[in-house]
Structure P
């Protein structure tokens, strides 16, 4: 977690917003649901990532329009879209990184 956001993510305002949003979407990963999968969400993600410049803007930090509930895998993809989690060796076998 970035240092500037640490205080925000510990705030009652964020915790209440996060919990209310998760309840609104039924606790499911919204990206998995689009694919017809029922997978529990583990994170409430900000679509517009928080920065030192926008951390005090409730239209960014606490707006349901800027939030999406995600499973761990989809949240990882949001933050590391090009990072592979495996490699294929010369024999064609898959290995985790």
Structure Q
């Protein structure tokens, strides 16, 4: 698999995200388990909890992406953001659902 121009820096950024936001991964696992176990009458609420964690993760990824992108020249920033979004979606699909909208 060929990496893009920003592949190495993005991988390091996502490694950092995973280390610094390990609590989000635990929250996601707990929310997913609660949703999977929820009786029908609670499922919608549990799904909402799960999506709240996903949104928090997407916000954190968008912040990480934005802090780097603002330093780049116009045009390169868009290339970087697209590559970051693709890589994050492959690595952390649960948090990248709304990333492109941020």
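No value in this document is a laboratory result; all are computed from the given coordinates. No experiment lies behind these values; they were computed from the predicted model shown. Cβ atoms are built from the backbone, for glycine too; each structure is taken alone.
Observations
- Which of P, Q leads on relative contact order in percent (Cα under 8 Å, 6 or more apart), largest value: Q
- When helix-only ellipticity at 222 nm (-39500 (n - 2.57) for each DSSP H run of 4 or more, over all residues; to 500) is computed across structures P, Q, the figure -25500 traces back to Q.
- Value 3.1, calculated as distance in nm of label points 7 Å out along Cα→Cβ at positions 11 and 59, assigned to which of P, Q: Q
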